[in-house]
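Have a look at these structures, which come just after this line.
Please treat every number below as a calculation from the coordinates, not as lab data. Model, not experiment: these values are computed from the prediction. Cβ atoms are built from the backbone, for glycine too; each structure is taken alone.
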Structure I
Amino acid sequence: MKRIYNVLVKNQSGVLCKVSGLFWRRCFNIDSLAVGETEDNAISNMTIVSTGDDHTQEQIEKQLNKKIDVIKVKTFDEKEAVCRELMLIKVKYTRDNRRDIIDNCAVMNATIIDMGNNMMTIQICDTPERSQIFLDSINHIKIVEITRSGTVALTKCKEGIK
C-alpha cells in the first residue's frame, strides 16, 4: 500500500542525506521523493511516497519523527491528497506520427515545449497515474529520454476551512 509522507525539515545541508539514509538502513523503499523550500526559506518540505505494509508504514513515520532535523510529519494516502508530478519526455517524430503526438497531447493536456527537426520535448503536469496513461498512449513512438520530478502532494481542502 502506498503512503505519502509530508515532512517539514530544517533547510540545511545534510538533512536529505539523513532522511534517505534512514530509509536505506531500514530497507524501506522510496517510490518518489521531492524536496523544496516552503514559504519560510529556513524550512523545506519533503514529499516522500513509499510502499509497504501497515507495520512498515508505522515504522517509517516513527523513525522520521525521531530525526532531530524533522519539524513535523504528516501522513496520508492518495485518496486524501491532491498529487502532481512533472514529466518531461523527449520523442523522435516523423511526418507520419506528428499529428498523433499532437492529438495525444491535446487529450491529456500535455504541452510541446521544445521542437527540432525530428525531436520534440513534451511536458505533462498531472497525477502520477494520468502521467503514466499519457506515457502508455505514446509508447508506439520512439521515446529518447524521460525525466520525472517525483510526486508533490497536499491534503485535500475540507469544507469549512478558510
Structure II
Amino acid sequence: MPDTLLVGYASQSGSTEEVAEFIALNLAEHGYMIDLLSVNYIRKLTGYRLIVLGAPLYYSHLHRDMRRFLKAHQSELTVTPVAFYALGPVHKTDEEYNGAKNQLAKELAKLNWFKPFDVQLFTGMIDPAKLGFPYKLIPRIRELEMTDERNWDQISAWVESLAKKLENDIF
C-alpha cells in the first residue's frame, strides 16, 4: 500500500482548514506523505492508504461543500479507509456537545453508504467577523463574540490513534 494519505476539508471561515493543517502536519511527523486539499480541489481518490475528511456543522448540517464532495465521490469512498471529523459545538457544554453529536449522527445517517472507520466530533470556534452571507443576516450570530474552543490535545490524541492504526494495518 502506498504511504500517501489525503487530508481533505471543507471550511467556511478557516477553522476546519486549520484543524486539517494540524492533522496533516502530525501525520507527516509519522513519516507519511500528505496531500492536504480543500474538497473543492480534490479530483481523484485513488492511490491513498487513508483519507481523512473534515467539515464543520452549520445549523444541523455538514458544510455544503462536503455534502457535494461525498455525493460526487461516493463509489471511490467505499474502497479506501476513511476517518471523518466534524467541528460542531462552539462552547464546551454537555448540552451543546450532545446536540452537535446528534446532528452529526443524523447527517451521516443520510449517507447510509458512507462508512468511515472512525468518526470524531471536536469543539470548534466561531468568529462572526469571518462569516459571510447568509450567516451575517442572522442577528443572533452577529451578536456572538469570537470564541475558540478547539481542543488541540484531543485532536492530537485522535491523530496519534490514526497513526497507530496505520502502523498496525487496522482498518
Legend entry - Which of I, II yields 22 [relative contact order in percent (Cα under 8 Å, 6 or more apart), calculated]: II
Inset, instruction - Could you tell me which structure in I, II was used to calculate mean count of other Cβ atoms within 10 Å over residues 5-12 as 24.1? - result: II
Inset, instruction - State the single structure among I, II that was used to calculate helix-only ellipticity at 222 nm (-39500 (n - 2.57) for each DSSP H run of 4 or more, over all residues; to 500), giving -8500. - result: I
Inset, instruction - Work out which structure the value 50, 32, 26 belongs to, where Cα extents along the principal axes in Å was derived from one of I, II. - result: II
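Identify the structure, out of I, II, from whose coordinates distance in nm of label points 7 Å out along Cα→Cβ at positions 109 and 125 was calculated to give 1.1.
I
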Legend entry - Entry that produces 20.2 once mean count of other Cβ atoms within 10 Å over residues 53-60 is calculated, selected from I, II: II
